[in-house]
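Visitor: Read through the structures below before going on.
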Structure P
Amino acid sequence: MSDSIRTFVAVKIPVPSALRPVLRSLATMNWPVAAVSPDNLHVTLKFLGDTPIESRDAIQRQIAELVIGQPPFVLRVVGLGAFPHVDRPSVVWAGLSDAEPVMSLTQRLEMALEPLGFAREPRPFHPHLTLARVKGRPPRELFELLRQHANTDFGTVEIQTVEFIRSDRERDGAHYSTLAEYKLI
């Protein structure tokens, strides 16, 4: 039995109805496009990776302290894009605007968790929703979908909780389980 688990801190995203057809299109593309399940849509605030089990309580205390007084907030889901580039997609994402609360939470998490041994992320934080991963040469339909929805406003979502999540790698992809949930009030 391992003495560590893979974890991250995130806000789960309820799927805006206008985004559902995009998720269905991605799911029908099959290999090499691996669509994210609508139930797993989230914005990762801090990826912790292999986390010693004995650190769980300290991490949960830090997250709890951090969200005290943080009110729920609204994010707007706008446009599709890809990392590293739309011409060579390995990750398909939906963009987020009005994301200042997410940016602030991320910065505060970086500072709060660093003393527990979790290094700050060196890359700038770009708030986004991962919709699919691309493992090989993408079908033409993917490029058309990216072009068609480059600037589409998919609507808003209300964020009411921050979650500490365990990620287990399985044959059919990652499976997530919530270790702790923190209500924004």
Structure Q
Amino acid sequence: MPLPSPYPWPIRWVDALSTALGRAVSWLTLSLVLVTFAAVVLRYAFQFNSNAMAESLSYMQAGVFMLGAAYTLKHGGHVRVDIFYGHWSPRGKAWADILGTCFLLLPFCAFVAWTCFEYVAQSWQIRERSSEADGLAFVWLLKGLLLAMPVVLALQGLAEAGKSTLFLAGRGPDPHGRAEGGEL
């Protein structure tokens, strides 16, 4: 049985959301591989090509990237330059995470949401479809991911900053999983 989380419910809720999205995306990744394989076999073995199948690959790739971003952040999988960060103490890393969230991640998420909002709203308003006759009718849902990604990414960023803040205040464990003062 897992140990109870030391974090308040909003952080636990965001972590659970990111985990659920990450699990869904893992299945979407499997689907992406299988549909890609089927598309290649159908195209080269049977000279059959489908715009809907080709578009579905783009949809799945977008879903993996945009819905998996929060899960990746939760598990520390985002690319970062570890020239300094890798050598910092847990407290230094916690400060870097808080400041990075406040001054880099949240402004980025706000910028993406702000610049995409009208574009996505117009697509939803007309229930945009593929321009191809045999394409998918869900372009509006695909474009909706442009707003979903910054929302879930910002929420997970705030949860990670919250974990770091609790750690610095002595009310939570090291969010990087190491004891205070431990070496890397």
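Visitor: Identify the structure, out of P, Q, from whose coordinates volume of the Cα convex hull per residue in Å³, for residues 95-174 alone was calculated to give 101. Kindly include the intermediate steps, with their values, before the conclusion.
Guide: Values: P: 169; Q: 101.
The structure behind it is Q.
Visitor: Figure out for me which of the structures P, Q the number 4.1 belongs to, where distance in nm of label points 7 Å out along Cα→Cβ at positions 87 and 111 was derived from the coordinates.
Guide: Working: P: 4.1; Q: 2.9.
The read-out was computed on structure P.
Visitor: Tell me which structure, out of P, Q, gives -7000 once helix-only ellipticity at 222 nm (-39500 (n - 2.57) for each DSSP H run of 4 or more, over all residues; to 500) is calculated.
Guide: Of the structures listed, the value fits P.
Visitor: Quick check: 1, 7, 13, 16, 16, 13, 11, 8, 6, 5, 3, 1, 0 is what I get for P(r) over Cα pairs in 5 Å bins from 0, in percent, calculated from one of P, Q. Which structure matches? Mind showing how you got there, number by number?
Guide: Numbers: P: 1, 7, 16, 19, 19, 16, 11, 6, 2, 0; Q: 1, 7, 13, 16, 16, 13, 11, 8, 6, 5, 3, 1, 0.
Attributed to the structure labelled Q.
Visitor: To test your reading of the models, identify which of P, Q gives 1.9 for distance in nm of label points 7 Å out along Cα→Cβ at positions 71 and 151 when calculated. Let's see the in-between values first.
Guide: Details: P: 3.2; Q: 1.9.
Of the options listed, only Q reproduces it.
Visitor: Taking relative contact order in percent (Cα under 8 Å, 6 or more apart) from the coordinates of each of P, Q, which one would give 30?
Guide: Q
Visitor: Hey, distance in nm of label points 7 Å out along Cα→Cβ at positions 23 and 47 derived from one of P, Q reads 4.6; which structure?
Guide: Attributed to the structure labelled Q.
All of the numbers you see were taken from the coordinates with simple rules; none came from a lab. From a predicted model like this one, the values you see are computed outputs, not experimental measurements. Cβ atoms are built from the backbone, for glycine too; each structure is taken alone.
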